[in-house]
Each structure stands twice: as structure tokens, then as C-alpha cells.
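J.: Next up: the structures, one after another.
Read-outs throughout are calculated quantities, based only on the coordinates presented, and are distinct from any laboratory measurement. As the structure is a prediction and not an experimental result, all values here were calculated from the model. Cβ atoms are built from the backbone, for glycine too; each structure is taken alone.
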Structure P
Amino acid sequence: MKRFKKILGFVFIGFVGLILIAAFWNYPKLTILSGYSAKNMASSVFIGNRSVEFTDINDNNFVPVHLADDKVNVDEKFSVASVFGLKERKAIYREGLGSVLIDDSFDIDVPYLKPKRNKKKINVAFPYGDLPQKDTVFDTVDYHKIDTTVSSVFDKEGESIKKTRAVLVIHKNQIIAEKYADGLDENSILLGWSMTKSVLATNYGVLQKQGRININEKAPIKAWQNDPRKEITIHNLLQMNCGLAWDEDYGSISDATKMLYIEKDMTLSQIDKEAIRKPNEYWYYSSGVSNLLSGILRKQFDSYQEYLDFPYREFIDKIGMHSMLIETDMAGNYVGSSYAWATVRDWAKFGLLYLHKGNWNGEQIFDPSWVDYVTTPSPTSEGDYGGHFWLNAGGFYPDAPRDMFSANGFQGQRVFIVPSKDLVIVRFGLIGDAGMDFNTFLKEIVAAIN
């Protein structure tokens, strides 16, 4: 019996030791978890206008983020989160700039600039204005098949597999299908995650049309001028083919998670990385590159106010995406990698802008050649990626048209643009390819249009 108790004691000590070791190794991750939860909660409540309860049950209810506990101060517009009472993080909401994680050095009382918006209603039918769309029935569309396909990607009662939140299908500028999950509707403002990258890139298309930038010029990064990185062009960055080191891993403490949930100035995270390949030799997806491009964009203007105004003035508000908001970091930079919010219909307008090669109801927002540029495959991407847009040129979705391209975001956010079918398809959800069969979905939608 004594021997048994001794063995049991050793087992217990070993078990406790393993727990302590696990806690030691995972403790630094808690700041990422609580940061994610606080930031997402504040944005969902103050931008998305959803409740704390709804956000807890839906947006923040996945492993391991569900471990975080959130508290929201509605009057003062902030959220705090911690994991088992440890590593408390705070996110504050600022009108026009969205929510931002802050640290103890951030002075919330300092006045701040915000974008100047033009949200004047336009009295013409959707998509070019704010009036209801004109009723149109296309003989070439199998509406029953469309509705059946759209319904099939939503979970049945009691399921939580596909986790689709919204689907919108537009053909020839006409909404031919629209469906939302319970608790959401056409007025719900949703986070696009990395679809923001495509919004960011559009700024470069507009600047190039205006003759204010040449994307083939070398990236204006002072720290690179005395080493091989000086050869990197803006074009290389847009194609994510710059050859710089980066770790885009969201399951660990990585370059990407540190940038989004720890760094004050997200535009600097990629700058310090070494060149591991020459430009055009190595394609690697990097959110750090996108935020670096946001920093380069800021340098194109004489004032911070002009930087804030530019995307809204030059294309977002011009095409009536009045619900869109791009959040900034602590240093005031647009988080071009991840943080644009808008209604599903406004995200669809973004897709239509590209479907129509930059022409919006007669006004050319960017040159038609810009669409050719962003849909040209980046070397070594196997036809999957262009200029901050995802491509189907390599047949990633084998049963979808090869000319299809898309803005893609975490958890299966998508704006698919299919020029050969005059089609834009928007899908929002809480899971991506792991729960959603995009290939079959796209195949069936396309097959319903003759």
C-alpha cells in the first residue's frame, strides 16, 4: 500500500508538473487570445451593432478564443477581455476609425482625426443608388435551382457545420438570391477579414489611374536601401512575391498574430524581415505585406487627413458602400490586411466594381487594365493568386469557371467575381473550406445561369 501511495504521489506530481509546463508555454498565448476576443467583441458591438450575447455565442465561440471572458462598457464604448483572469486586454471604439486594441501607453483623451464621408443618398435603383432594385426576371436563370443551392449551404435547425451567415447572388446587376442566418439581415455589418486586402489594393489601382504612382517602382522603404531588399517593387508586394520572411500562422504566436494583437504600428511588422528569396522567386501569403502597403499608401499624401479620406472619397463612397468602415491601428494606419466591415450588399458592390472593370454607372474609378493586372497570376502561386486577389486560373475550384477571381477572408468570407457569367456571389460565414463545399456551391450556381 505504501508503495502504491508513493507511486500515486509521483504520478500526481508528474501530472501537476505537466500542467505547469503547459501553462508556462501557453501563458504568452493568452495575450493573443484575450486581444482577439476584446477586439472582435468591441467591433461586433460598436460597428456591427450586435449584442454581447450574440457575439459570445457566434463570433467568439470557437476554440481557443471561447476561453476568454469579455466585459463591455456600452456608454464609454470599450471592451475588456481576459483568460482565466489573466492577460487582460482592452479595445476602444472611435467613431470613423472603428475599434482598436490599446496598451497602457495609449492616451484615450487625445483628439483624433477621422475620415470625412459623403453618405448622401442616391435616388436611383440598386446597385447604383439607394432605391429598391427594379424587378427583372431572366429567362436564362433557373431560379428554383439558385434558391435550392443557396439554401443548401445554410445549416438546418440544430446543426452547426456549414455556419453560413449570408449569401447574395447578383446577375447582370440584379439580386437573384439573398438569404441570411437568424439574427442577421441586409442591414447587418459584417467583417470581411482578409477581403480587406483587395480593398487596400484598389487604392493603388485608383492612384495609378490618377498618375500618382507607378507600381513598378521600387518600394519606398528607407531601411531596405543598403541591402538586397532595395530591389523589391510595389508590384512584388501586391503579388506577395517579394521574397521576405514571414510566418502567417494563426494557431500560434506568429508574425501575423503578434502584428494584429500586440504591435502598435502594423505597417512596420514586415519591414524588419530578411529577404530569403529574390523577388518573383517565392510566393508566400503575408498579412504583413498588406499592412506594409498600407504604410506606403500613407506616404503618398501630404497629410494624414488626406490618407484617411482617400479610399472613401475616391471609390468606397463613390459606389455607395456607405456602410463600409476600415479600422485603424494605434498608430492610425488602416489595417489593410484584415479589418474592413460592410453590409453584404455593399460588399457585393465592391465585386460589381471589378466585374465592370472599374466603371461605376459611367464613371471610371480605375482603369480597366487594373482588373487585368490583379487577375494575372503571381509567379510560383500556381495560378491561385494575383494582385491581392485570389484566382481560379489554376483550377483551385475545379468545377468553377477559370476566369473567376475573388476577395477571400478568414472563416470563409468571399466575394466571387465571374465575368463569363456576369455574376457576383457573396458568402459570409464562421467557417471556411473545412465546413463549406465552395466548389459544389459555385458549380451549382453557375449551372443555373445559361
Structure Q
Amino acid sequence: MLQIYNTLSRSKQVFKPIEPGKVKMYVCGMTVYDFCHIGHARVMIVFDMVVRWLRASGYEVVYVRNITDIDDKIINRAVENGEPISALTQRFIDAMHGDSDELGLMHPDHEPRATDYIAQMQGIIGRLIEKELAYQGEDGDVNFAVRLFPEYGRLSGKSLDELNAGERVAVGGGKRDPLDFVLWKSAKAEEPADTRWQSPWGEGRPGWHIECSAMSCDLLGEHFDIHGGGADLQFPHHENEIAQSEGALYGQDHNASDAPFVNYWMHNGHIRVNEEKMSKSLGNFFLIRDVLKNFDPEVLRFFMLRAHYRSPINYSDAQLDEARSGLVRLYTALAQVPINSNPLDPHSSWVKRFTDAMNDDFNTPEAVAALFDLASEVNRAQGEEKVELAGTLKGLAGILNFLQCDPTMFLQAGSRGGEAGLSAAVIEEQIAARVSAKQAKDFAKADLIRKTLLEQGVVLEDKPGGLTEWRRS
């Protein structure tokens, strides 16, 4: 029975979908004004894992991840570049798709762009104004009246008295209260023509928070199962999503007994670099495309999922090297073993252990630990038992999108980038020279060849029948 840690309740809860057997999930996606970094990679990898497990558990999943293609950062970058908004955003959408494909991730079922949902955003804003939860200020902006929504702060655990609006948002002259947030931004004279739309409140563009409410409600309905995103979005973005979505539905009379906008809120932990939160302001962020120049995509996925999705993780090349070593250990167990393609046996103790881990709030560290223990059993087993266990290992790992490459190819590929090291042809020549030395009983030379190869990152493993296999360390 699947349990999910719900940020809204601050506890694990048994997962009960609104419609039996079906799951509707929305994840906040990228703002496309630059290339994706590894913080984005974590969101993509984590919720790719969640969808894979839900589907493996028999659920029919509708997975929506949006694209924010209009906001201040996008406008500023386009103006700096002297190019249209659409040209800038399409370039980085294409780059994002390239990163996702190289990481081996599934495409969302729907990937809505904010600029295609302006009418829906205006519809929600209009309803909020009708219910007197929103107003147009003297500066032309339309704002949400936070103090009129009684449930505000429930997701983040913040009370209105605790909030210091001056630290989180610039207070404009048109706001009645510093806590209020913008729903529709009035167009400024200096802004390009392609950054504004007609509305009942004059030309302008949507605020960031209203975008996700419009896209999620249009595609999934006003009440759906799971909403995900990074921990940094919990406040104010997701808090504001709840306020405007439930406010538009219920008005000021909203109370705790009404059906919530979302049943389960999931947030993945931050990426840290040298124990500091990764951020562009600190200059310690890493682009996905740069990381993948030096490391296989599966290594990055493994690095992300060997930690629990809610935990912060510390990024470094050393951590990725360690992740690769873990994958080498798992692939080594599969090397030279014929893999059966039989369905996983639900009565297997290994399948049960893996399933119990994943059903415990997607506990991938425990699931990966089960894979390592199973790999050890594969190494010890013989004959049909070895084949069966190896098939179980590959099948379970496949749910997490691991161990699907040819083991020999992975083990001999080594890390990407840097010095290529010895070519496969040179290594094979050295192995043949070592075989000749052993046949001539020149064991000192044979040992020297092994040692020299090891120093160059190549591990030799002698097998029965005089065969020698090799892999990169």
C-alpha cells in the first residue's frame, strides 16, 4: 500500500486517488530563459521515478509538467539579446528536451506553455474579482487579497503575522496590503509588444503564480491527486496556487471541509554544492549538458535516486564518481549472465523488499540497497538460480530506469570527457600480450601488464577457460 509524504499534512498518508486506478499529477516545470541545471535535473528525474512507480503499480497516470514561457527573466533576457520572446523560449525549450532525452526520461503526457493559457488565466482572475478576493490597484496591476483567504499559510505553515512581505516581494504602489501578490501585471510602455495581451484590466501579462493554476485546472480539473515541485516552490508559489485556485472555486467562505485543490503535495529537496544551496547568485550551479560531457546519463540518474527525494543532496564530481562505482558493481553482476525476460515474480522476497521500499514514500535508497544485496546474491549463485536472480535484478532496476544498457558496453565505456584513456583495441592487444607471456611462463611480465593497465584505469578479470574480461575502473 503506497504511502506518500504530504507536505500539506506534514505526514505520510496512504495514497487514495480521487478516481480508483487513475492518477492525475502536475509538476511545476522550467522557466525557459537559459539552459537547464542539475537542480532542474533533480525535479525531472524524481518525478519521472514517481510516474514510473505509479505505472508499475498498475495506475493509469496523466502526467503534466508545464513550461513557463513568459515572465520577467524571460523578457529581460530577450531584450538583452534583441530577439523575440518566442525565439528565445523555443531555443531553450528545444535544449530542455535535448537534456531530458539524453537523461533517458519519459516525456510528460502534457507539456502546456503558459502563453497558450492566457484566456484561462483571465477567467480565474475574473472569478476572483467577482468573489472580491482580487482587485485592480491604482497602478493597473490586479492583485490577490491574501488576508481575505482564511486558509492562507496552510501549506507552508506560515501565519499571516509571521510573514514579512518586504523580504519576498516588492510592494507596489497599487497594493492594499504588502502581503498581496500580483495576478495580472499591467504593461509598461518600455516593454516589447510581444510581452502583452489584451484583458478586461488593460494590456498586460499574467503573474507567475496564476499560470500554474490555469494550466493544471484546465488539464486535470479543479481537484486532482498530486502536485509536485522543488522545495523552494512550497512558499510562496504553491501557497499562492492554493489560495487563487480554491479562492476562485469557493470564494471567501472557503473552509477546511471543502475539497482541496490538490490532495497530495510533494516537494523534492535542494541540490547543495559544498554544503551551500546551489544558486545562480552564488555562481555554484552546473548545467546538465556540462555534467553529461563527463558522466554517463545513467550515473547522474543513479546519483539523484540513491538519495531520498525529499533529502537535500550534495553535488560534486567525487559523488558522481562514487555513483558510477555503484553502477559498475551492479552491472558487473549482470555481465556474462544470460538474462531471462520473464515477468517479475510478485512472491519473490526481493520483489517484496523492493516494493515495500518504493511504497514507503518512494524510498529509493532502500530500493537501491535491495539491488546491491541482490547483486551480491547473483554473484554467489550458479546455474539457473543465477539466471533467475539476474533477471530479477534487471527487472527491478528497470523500474527505476537503471541497468538497461549492455553490461559489457557500460563497463568498458568508462567516464565521459577528459582524457579518453586507452582505446579498446590497445587494451585487447595488451591482454593478448599478457596471455602470450603466461603461456611462455613469464609471469613477471604478465603481472606487469595487469599492473600497468590497472594504473591506467583498466581492471582485468580472469575467467574459467582462460578468458580475460576487462572493464574501466
Structure R
Amino acid sequence: MNHRTCPALLVAAPASGQGKTTIVSALARLHARQGRKVRVFKCGPDFLDPVWHELASGAPVYQLDLWINGEADCRARLAAAAREADLILVEGVMGLFDGTPSAADLAQRFGLPVLAVIDAGAMAGTFGALAFGLQHYQPDVPWAGVLANRVASERHAEMLRSSVREPEQWLGAVIRNPAMVLPERHLGLTVASEVVDALDRLDAAADALAATPLGKMTLDDWQRWRVDFTAAPPVQRIQPLLQGQTIAVARDAAFCFIYAANLDCLRDLGADVVFFSPLNDSALPPCDAVWLPGGYPELHAAQLAANTALRDSLAAHVAQHKPVWAECGGMMTLFDTLVTSGCESYPLWGLLPGVVTMHKRLAALGPQQLALASGTLRGHTFHYSTTETTLHNVVRTARPDTDPLPDAGEPLWQHGSVRASYFHAWFDSCPDAVVELFSPPAVSVTAQVRV
């Protein structure tokens, strides 16, 4: 076992929408501006928050989920970060105790002190009760303190501070400021790369945090939250069964739901990863397989529909029986037609028969697993659209550690060399299955699974 110690915080909240992402990004930006190496993680399978954290910290951001990743993978990622970082930040998911596993479970498992961020804009004395409840609701959750967010004034901040039972638990108040608000849309935060003043917003948030007791802490002060991260024992490396293969990955404003860990996994399997933009490129790069990840095709439907050259290049790829793996938004683009929530209809790429319709309400959300011939991938689903198609699913996903049901879970459709689903896969959960996805459908191969 390798012991690595590093100051660390898990930033949680009583619910979604309290400002966790803003505070984590502000903390990362504040310390990065001071020349410190900050490594940030996101609890759960979120794609959007990590983009803000990466901009703030200047370093890649990985997801941590005790079920999707597995404990050993989470432990190894934290230990690797501890070897190079001055401090580690983990953003929780939803409320502190929401979900199975929850952010609190992650904090307990790895000894991560919890900083509770509470939107105090509409409360006073109740703030202290809520902070006390979060701290003591579940035994053995390491605790750092509480930070009030979206506070109206200094007088309001003093009322909140006086409500906290243990004065040392008070880590400050962030005054409400429109300049530091991170913009949102239907799947969550707007991707940082699309916000022209993204860094200005992060700097404004960092400046606001710098005025709090938390923001004034030196790196020596952070040693009170030092955590011993014990790395998992070494395991056999993945066999490079995609050696010599080139995988073209769609990446632009329409296709941006890409885990950094998934790209790492493809490279560990020996693949050469190249990128292309379905919005702007007229042809695929030379490649053996294509990955169309999720994103926002509905926001760019007119431009995607107009790029018939790229559509024809992809069709030629499929005609050569070369594999395509399409997830959620990537899959949506392959159907005949996309109908927006405003009832606008766009003809898309026509490689799959059917119509995708956007809705204003969430259609599916939660962890899922996909059992293939080579093994079972873990991941999740999160979408606002539904699909009508004549295709028959090859298999369906299932909820964690259960068997698929005939009419539940997400369908996996296969049409020629195209495999498509609403399911977002975490590749490291089963590299064997990843090799299967990026190989022609009739090919079956085996690789070592990394745990």
C-alpha cells in the first residue's frame, strides 16, 4: 500500500442548486491564482460541472462514484492526485445524503472532511439548525464546517454566523453578486467554453471567497484537513487490444459530454484518439471507428442538418462496416428527424430510422448498467428526449446490480455497424466491453479488466 497525504475537502450542500459548483470553482481559482496545484473531482457522473472546475484549476477533472467507478478506482485516482497536489477538492452531488451511494458515503469511505454550502438567501436562525443537522444526521461523517452562500448583506451574514452552535464551524459568508453567477440551461450549467466571460465570473467568485475566513486560510491552515489516501494495490494493466486502431471522437459545442477518464481508457487500450467537429468539419478524419458522445444536438440542429458533407462521410464509414458507438446526443443526431421542444423539425443524418422529440420535462435519470457479450459496463442515463423507431433493441440497460426487464432501462439499438443508446458508459468499468463497442459487431475479443 502507498500512503499519500494531502489537504482535502468534499464540498456538499443540503440540496441541488445551493451553489456548490460556484464555490468549488472559486476555491480552485483562488488557490490556482496563488500558484498552488489544485486537483478537483466531481462526485457522480456529471459532465458539465467538471468543465468549470478544469477552467478554474487548470488541470483535468475526473468523476468519483463508488458504484460507477468502484471503490478501487476512486481510491487510485485520489491517491494519484495526492502525489502531485497542494490540495484536493471534491464537489458533491445533489444533497449530502441523496442517492445510493451518496456524497456522504464517499466522504466516510475516504475520510474527506465535508464543507457544507448553504444558500442562506431566505433564512436567518434556521441556518444554524440546518448546518447542525447536516453535521450530525449520519455518524462518522468527517466535518470541516459551513459556508453561507448568496447572503444579502454583512448584517445578514452576522445573523447567520450567530446561529451556528460551534463558532469554529463558521467558515464565512459569500455575498450575493450577479457577476459570479454561472449560467444554466436544461441539462445543468452552460459549458464554460461557451461563456465568453467564464474566467471573469470565476475571478469574481474567487475574489468574493477571498474575503471569507475560508478564503483567508493559508496552506498551513489547510493542514487541519489533511487526509491519508491509501492507493489500491497494483493490478494487471489493460491489454492494448485496440493497438493500431484510430478512434475518431466528435468534440465541439454539440458533442461535449466526454469523460476525461474515457479518453484515457481508449489510449490505455492502445487506440490512437483523434477529434473532429460535426458542426464544422466536412469529413471524418482517417479512422477505424467513431465515437459520437452526448451533448446538445438540439441546440445546433440546423447547423448539423446543413452539414451534409459530414453526414455523407459518416455514411461512407458505416458502409465499410466500420463501427460507430453513439451515446445519447450522439445517437439523436443519427436518426431521420429531430423535433425540438418548440416543435421545430429538422432532418438529421438518417443513419437510423425514426424521430427524436425533445421535451421540457426530464425523460430519464439515474445509474444504469449495460451487459454485453464481453462484460458489463456501468454508467448512467440523463435525457429530455424520447425516440420513436422501427428498430428492435438488442438489449436493455438495467438499474445497478439487477437483471434487465423487457420494458425498462435504455434500449441498445444496432443497425449495421452502428450501436446506439441513451446510455452514457464509464469505459474503465469494463474495458473488454469497450473493445467490443469499437470493433465490428461480429468480432469478439477479451482484455484484462482494470479495477
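J.: Between P, Q, R, which one scores greatest on distance in nm of label points 7 Å out along Cα→Cβ at positions 217 and 441?
T.: Looking at the calculated values, the largest one is Q.
J.: Out of P, Q, R, choose the structure whose coordinates give semi-axes √(5λ) of the Cα gyration tensor in Å, for residues 33-176 alone equal to 28, 18, 13 when calculated.
T.: Of the structures listed, the value fits R.
J.: Moving on. Between P, Q, R, which one scores greatest on FRET efficiency 1/(1 + (r/R0)^6) of positions 257 and 281 (r between Cβ atoms, R0 = 30 Å, to 0.05)?
T.: Largest one: structure R.
J.: I would also like to ask the following. Using distance in nm of label points 7 Å out along Cα→Cβ at positions 97 and 289, single out the structure from P, Q, R with the greatest value.
T.: R
J.: Match the computed value 0.20 of FRET efficiency 1/(1 + (r/R0)^6) of positions 57 and 353 (r between Cβ atoms, R0 = 35 Å, to 0.05) to one of the structures P, Q, R, and report its label.
T.: Label of the originating structure: R.
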